[in-house]
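Asks: Pasting the structures here.
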Structure I
Amino acid sequence: VSGKLAHIHQDSLRVKELAEGQHPRVVVICCSDSRVTPEIVFDQGLGDIFTIRTAGNVMSDYEEGSIEYAVEHTGAKLVVVLGHTSCGAINAMLDTKEGGTVPGHISSIVDALNAETEEKDALEKGGEELPYNAVKANVEHGIRQLRNSEPILSEMNEEGKIKIVGAIYHIENGKVDFLDI
C-alpha cells in the first residue's frame with residue numbers, strides 16, 4: 001500500500017531453486033481480474049503463492065482439486081479466498097437482477113453466483129452497500145465451500161493442518177481487509 005515493495009524471490013536464483021520443487025506458504029483463490037494479482041498485492045515472488053484464479057472466485061471440482069494438491073503435495077498451510085471491490089463478475093450478477101443479460105458462457109458464472117445462499121441474503125438486504133456486501137458474500141461462500149469440501153480440505157481444516165480465511169482487496173486504495181469468518 002505504501003509503495004515500498006520488496007520484490008522478494010523474483011530473480012534467476014529463485015528460478016533455479018524452484019526447479020527442484022515448490023513449497024508455497026499460501027494458496028490464494030481469487031478473481032481473474034487483471035487488477036488483482038496476488039503476487040503483487042502481497043509483494044511475493046515466484047514459488048511463494050499457489051494461485052488459483054477464476055472469474056468471481058467461482059469454484060468447481062477442478063479448483064477444489066487444485067487446492068487439495070497445493071495443501072497435500074506442496075505443503076501450503078493457509079488458504080485465502082480473496083475477493084475484490086469493483087468485481088466485474090459480481091457486477092454482472094447484480095445487473096441481471098435489474099433486467100440485464102450476459103452473453104455466452106459468462107452466464108454460467110452469473111448463474112453460479114446467483115445460486116450462492118450468501119449472495120441471496122446480500123441481495124435481500126439490498127441497500128447502498130450492496131456491491132461491497134455482494135463481494136463479501138461471495139468470499140463467505142468460498143470459505144464455507146472449502147471448509148465443507150470433503151474429504152481432504154474439510155478434514156485438514158478441522159484438524160488444524162490448514163487454515164481457510166477470506167479477504168477483500170480494495171482496488172481503489174490497495175488495502176486488503178481480512179474477514180473474521
Structure II
Amino acid sequence: MAHSIGILELSSIASGYEAEDAMLKAADVHILIARTICSGKFIVVIGGSVSAVEAALETGKVVSRGFLIESLHIANVDPQVFAALSGSVDASECSYRSLGIVETFAATPIIEAADAAVKAANILLLRVHVSMAIGGKGYFLALGDTAAIQAAVDAATDAIRESGLLVNRVIIPAATPEVLKEFI
C-alpha cells in the first residue's frame with residue numbers, strides 16, 4: 001500500500017526513462033505515471049512507503065544528471081489522490097454538485113495542491129490531470145458542498161502559493177448536470 005508520492009519532472013525524455021528505471025531498481029516503489037508531457041518533458045510519479053519513495057527519488061535525482069526540473073516528495077498522501085491520478089474515481093453515488101477546479105502552470109504542484117485540498121475538507125477528488133495535452137499545465141476537479149469546496153480550494157491555493165504556479169481557481173456552486181455528466 002502506497003502512503004507516499006514522489007515526483008520527478010525532467011527536461012529530457014531519454015533521461016526520464018533512465019531515471020524511471022533506476023528508481024524502480026533502487027527501492028520497492030511502483031509507477032503511478034511515467035510519460036512524456038507537454039513541451040518535450042518527462043514526468044515520473046511513484047508511490048510506496050515513505051522511506052522507499054525517498055530512496056527512489058534520491059536515485060532518480062542522481063541519474064537525471066542536470067535534466068531535473070523539479071522533484072517533490074509528499075509523505076502520507078491521502079488515498080483519494082492515488083485514485084484521482086489513475087482516473088478510477090467512482091462518483092456515481094455522489095450527491096454533491098458544487099465543483100472546485102484548481103489549475104497550475106506545471107505538473108508537479110497540482111499533486112501537492114490536490115493532496116492539500118482533500119486533507120482540508122470533506123470532498124470527493126474526481127481527477128488530478130498532469131500535463132498531458134494541455135501545454136504542461138495541471139489541474140484537479142473536486143466535488144463537495146459549497147463550503148467544503150471553498151475550504152479545499154483555499155487549502156490547495158495556500159499549499160502552492162509560494163511556487164507562483166497557480167493559474168486559476170474556480171468554484172461552481174450547483175454545477176449543471178451537463179458539466180458533471182462525465183463523473184456522475
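Taken together, the values in this text are just the output of simple stated rules run on the coordinates, not laboratory data. All values reported here derive from a predicted model rather than from experimental measurement. Cβ atoms are built from the backbone, for glycine too; each structure is taken alone.
Asks: Of the structures labelled I, II, one was used to calculate mean count of other Cβ atoms within 10 Å over residues 109-116, giving 18.8. Name it.
Replies: I
Asks: Which of the displayed structures (I, II) returns the greatest value of distance in nm of label points 7 Å out along Cα→Cβ at positions 125 and 149 on calculation?
Replies: Comparing I, II, the top value of distance in nm of label points 7 Å out along Cα→Cβ at positions 125 and 149 belongs to I.
Asks: To test your reading of the models, identify which of I, II gives 36 for percent of Cα pairs over 25 Å apart when calculated.
Replies: Value 36 for percent of Cα pairs over 25 Å apart corresponds to I out of I, II.
Asks: Let me ask something else about it. Out of I, II, which has the highest value for Kirkwood radius over Cα pairs in Å, for residues 101-164 alone?
Replies: Structure I gives the largest value of Kirkwood radius over Cα pairs in Å, for residues 101-164 alone among I, II.
Asks: Comparing I, II, where is mean count of other Cβ atoms within 10 Å over residues 13-20 highest?
Replies: Checked I, II; max of mean count of other Cβ atoms within 10 Å over residues 13-20 sits with II.
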